[in-house]
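Bear in mind that the values in this text are calculations on the coordinates, not laboratory data. Because the structure is predicted, anything quoted here is derived from the model rather than measured. Cβ atoms are built from the backbone, for glycine too; each structure is taken alone.
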Structure P
Amino acid sequence: MLNEKLTAILHQFLMMLRDPVIYLAIDENNGGFDADEIIFIRMAKARALLSMYRLNEAQDQSFKLYRELKDSSEPEIQLLNLITLINTQNLLGNNIGAKSYAEEAHLICIDAQDATVKTLVDCASITLISNKLKLMESKLQKLAKKLDNITQPFVRLCVLSCLGYGYNTLQKYDLGLSYYSAAYDLSNQHELSIASLETTFAILDCCAKLQKHKMGEEFYELGNRLIAQLRMYFFEVQLNFNYALLKYAIKDYKASIYFFQKSLQSLHSTDVKMPALLFEIYNNLAKALNHLELGEQALHYQLLAEKLLKEDSQKERRINLSANIALSLISLHNWEDALKRLREAERFYKQNHLIENLIKVSRALAYYYQKRNNYLRALVMMRRVDELNRDHITALKQKRSQISENKLQQILDDSRAIKAKYETLLNDISKRQIERFIGISKAAKRVIDSALLASMHRDASVLIHGESGTGKEVLARMIHYSSAQKNLPFVTVNCAAISPALFETEFFGSAAGNLTGTTKERHGFFEQAGAGTLFLDEISEIPHDFQAKLLWAMDTMKYNTVGKEDSKPIRCRLIASTNRDILELIKEDSLRLELLHRLNTLEISIPPLKERLEDIPVLVEHFARNFARETSKRLPRIRDSFYDRLNSYKFPGNVRELKNIIERIFILFYKPVWTAEILDNIDAFKRSIALRGSLINHNIKDLDKERIIEALQKTGGKQKTAAKLLNMTESTLCRKIKRYKIK
């Protein structure tokens, strides 16, 4: 089991992955956080800077923590910070520094008790042994066996990503794609936007290696949307680079050159330093230019790439690049320098027994002699290539014995089993978990920021107000599931559906006996919620006399079960909501002022959808993706006219109504392409047109009342079914039934 501090740190990492920009805005020194929380937030901020490629800042932050934690008696916390240092040094190209910190981490692991952190250290270390393929494969197999027992989302995500990276390095791209796909599903499920984006890059790279063009196109579009959502446009460097690799793989060299150059322009326009990626852009751009016989331009980029490589490190990469430069020099008739580079590469590959590379450089030498009209030497080199090929094929056949085949098959079977098990779990979670509050507008961001703040302050009660259908319960669930108490109960109370005489019993519970007239003890809402969250939907419907009892319970943090004298403690957090104006409630004396003060330690106002129209495309895409998965239909292409028509609609039912519209289209009127015309099938749009023509002769309340009566008649008086038919919550329907005195 993870200890409490470790759980708290990993929880901060998860919140950071949802939006690093917002997370970095947290002021840990003035937010009422204790000393431990400040350390945890600083650790997550270092990780956020790393995710955003602000590598020097990430290095400074994590190194300060390294010095502060040097004498800590909690090795697990030291290790989590060391992992950030290892990854930062690796991205900065400081291999010696990364390996030094990795060695220190392995020494500290001896004193660490928690296996989870040791697994994360293993993941960080695997990225440092990409040149030791046998060792890497052995470590990956051990890591894959641990996956079944890892449930913590951040840790599981790190392990899946590490396995994807490792098998990609081993050129087992199908297996790598399998793990990366599971990592993407996991990050998408938990709304870890930055992790989703990083995994998108990796999947796009796999698509290039496997020439999965259609899948690559989809993930390129997805990457662009995520970049816009996160407002992190420097990630266009990596996205365009991987997309260029996809175009190169399918031999669309003109397109690949365009996107390599686009990636290069994006990199030059930002302050972010990514030397390793810059080298890859130069090198691959040159390859594409050579295919179009633009040798002079190719040589320019190859020489720029060569300057980035240090003489004493990364020698194999330097030699590989030098051999490629030789090919460009041949096309430019620079014979002497070309031969010198090819001979140097030939010697290096022979000394290090790099047979595949030796075959390539031998072919290049044959090409060199052919271009110089020395056909005899060219023939000798081609015979050498033939001999090397035969020897290489024989070695491969011996290597791929039956045992090796069985071992590989076992790995593939394990991977499929892991993926199947994960998808089952994912489907189960999807059925039980409500969607998160979605939006990219300033108003939506303010709401999300407030929810994030509320999730971090467990003891603060929250009051959410907004029109019906704006997502008050969704936001309440988001606060709960983003908090450290996410695995504890979340209990929803529909205050409008409770009879006034039963509030005390429903909230406080009742004992068995003659006094209560029951033979079985009843557990109230406070007991059901335990140490989790109690969500009071529509608090204005709570009777005035019970408000006083609720206030007393909140003040004393205890309550008495009906029929018992002993008091019980209140351990849950309270989140309340209302769709009515707060001042109006106080004026009408519908809500006690003292109770309001106890409920609104943090107050969140959700604006109606008509005031945040820029959120409509994001919401439509979110709902469409969910319903496409549920109905096993393809994600439709949505035209601008569809959004224009939605923007002209007032959405009296807010986000809930929009969701209902998308669901109906999927079930009843689905087409591969959605335009404005498809909305003509939706009753809400027909009704809005009819309503405009009938407002002169009808009162809106009368029309509303008629709709409710009609819905109740259709459903045989079942309020829950009628509420769904009317596209409103059951609590809203109950309130309107009372207001219109419908019997």
Structure Q
Amino acid sequence: MEPLTMPTNHLNLRRGAALVCAIGALALPAVRALADDASTEADAFPTYESYIKVSGQAPSITGDAAAFATRTGAPATGSAGIEDLYYTKDVSDNSTVTIDGHALGGTDDYLASFKLDNDKLGTFDTGYSRFRTFYDGIGGFFPLADQFERWSTEDLHVDRSSFWVNLKLAMPDKPVLTISFRDDIRDGMKDSSEWSPIVNPNAVIVGGKLVGTAAPSNTPYIAPTVMNIDEHHDTLNVELTANAGNTTETLKGTLNTIDNIDGHSYVKYPNSTVTADPHVTVQDDLESRRTTNIRVTNLTETKFNDQLAFDTGLSYSQLASANGGEWITPTYSSTANAVYNADTAAAIFGGSHVYDYTANASLDYTPTADWLASVAYRQEYDVNSSAGGFLNTSLTSTAKTISAANTITKDELTYSHFDEHIGTPEVSLQYRGIQNLDLYASFDDRVNKAGQHWINPYAAITTTGLGAPVLAGAPSSSVFFQDGNQDNENIKFGANWNALGTLTIRAEVYRKDDENKYIGSDAIVGTGSYGTFFANDYTFTGAKISVILKPLPGVSFSTRYQPESGMMAVTANATAGGNGNEVTSGRVRTQMISETANWTPTRNIYLQGNVNLVYSYIQTAYPVVVVSTTTNIPTPIQNANNNYIAGSGICGFVVDKKTDLQLKFTWTQANDYNPQIALGGQAYGSGFTEQSETAGLKHLFNNRLQGELRVGYLRRTDATTGGFTNYRGPLAYASITYSL
């Protein structure tokens, strides 16, 4: 187990907390004096039934504006507009109209909705919403050369919009009919986790050629890639619910359609001066997908008496999809001394059909007021068949020019078929017979018996230049038959104890045990899966513990602790009938600790402090990797660390009957970044510090008008990008709320 590493500058957290508490202590005598002078309790801010709130936010950021927008969800140029508009009115004795909306420029956040409620008929509502998510078009940082890679346009964003209309007919003592339609759109550009190659900045280049080798390699993969998104999703639902005695039955039909066109863009070998690795722009992984899914569901709920209830469900789903697109990768030919567009996968075509049948039943039994038992079973069967292909092009090995005569075209075909039989029993038990104590336990086991058959892409037709096509069938090494046996078990025990009203303890222990086996069919001689065996599994054991303590009036402590540990393993054997030997592939250890303290010394002041500590890692190949039977090298990968600490503090004051003051700070830090790994691979892991201090004032001008002002200072430093995405600066926010 690796040692728990704490942030080196955790004194910042102490200093921030001390500052907030000191301010609260200085203000305390004045607040108490105000409270003593007041003959009645301080007035609360009114809650408006209908209102409009206008606000604006104005940052003044120094540093990376795109990183600020990504972290805060708002552009560095600021935003302003109608933050909230809510209006409700009774238009008759039985009908109410509600209008809700907002419009914020800068963040492109809009909402307009209309709802009509009628007690005797039902409801109708329709609306449109849109909001923007900001992304930073950056790649990676190469610490050995202090080089940072950016996309040419670093400020990226994706807009998400929705239009909906719902109609619900709910007349007294009649079946309830609901019809709804929703159209969702996602459009824009965002950064992708798929990085593209660059030439090692430390490589020695003479005359456009690499000289020798450079660590870690001549082509680190840290250049940014951008995902181009154009996605549409429509959903139509029709639902009918009826009651007959003690039984409620719901019949629901859903139609889903998806029309997506997504792709990646990146610059391969940016700023390269190497002849063999030229600077080229790539439009890669352009894919279209059109999907239609029909689903019919029937649910029946029957309550026989106070002790016994029985529920059943049946569903049928049918999905059909069609795919298209192309993958084009510019490639350098040394013999032709030129770059040409190699169609890694052009003219992609394909389609798939999925049929799914599901049935489930559950029985709830309450023999006494202290016991509750539930038994359920779910059975699912689905079939997935797909087929498709694409064109692959390359140059002949002796090509001196880029021409059709020197091009090799291959028609690559593929096919797959999967079927699954999934059974899931579930059992849960709860006991409440001990005063102030609840005990519970549950177990479920998902067992999947699956069969798989697929053919890896193979060249069915090969054409060289203007020559005659050459036909070929699928080679046996591309044909696979495999049986799958997946077993996923979950079990947990827990208790909730409320002691004397001042102490509440909740505790739960759990275990997750998953095993996935895939066995090649011995009956199909000569195929690529003949006799092979492969399995992967993991086992996690953990606990969730929370304690709420209220030792004094106005004082409370909330403590949460969640440890988890486990192991992942793989097993493989290419010999017919062999079971293989299990090899540990990873060890997982996580501990999450958090503490929240609340103190209200008087009715006019409150204080809150929070601390969260997370220690989480996955140990894989660390500290060495065996690359041959005789040689070990320093690992090119490191453990997946996700250790961080976060803290926050709030002081709130009632200055007078019409004014509230709040002081707040936040602080988060992670020290998981190890740039030394760059000598043998990518230096993954987070290393950052993020802080903010805010002061807010809220004032009631009169019974219909109130205002709010907040000023703060933000700062973020990021070691994983070499400091190139750091930012800092003040931020101001102001709003006016008026009762309509």
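Assorted remarks:
- If helix-only ellipticity at 222 nm (-39500 (n - 2.57) for each DSSP H run of 4 or more, over all residues; to 500) is computed and equals -21500, the structure in P, Q: P
- Rg/Rh (Cα atoms, Kirkwood Rh) from the coordinates reads 0.99; which among P, Q: Q
- The maximum of mean count of other Cβ atoms within 10 Å over residues 44-51 over structures P, Q, that is, the highest value, falls on P.
- In this comparison of P, Q, the computed figure 1.2 for distance in nm of label points 7 Å out along Cα→Cβ at positions 620 and 644 is attributed to P.
- Among P, Q, which structure scores highest (criterion: volume of the Cα convex hull per residue in Å³, for residues 316-667 alone): Q
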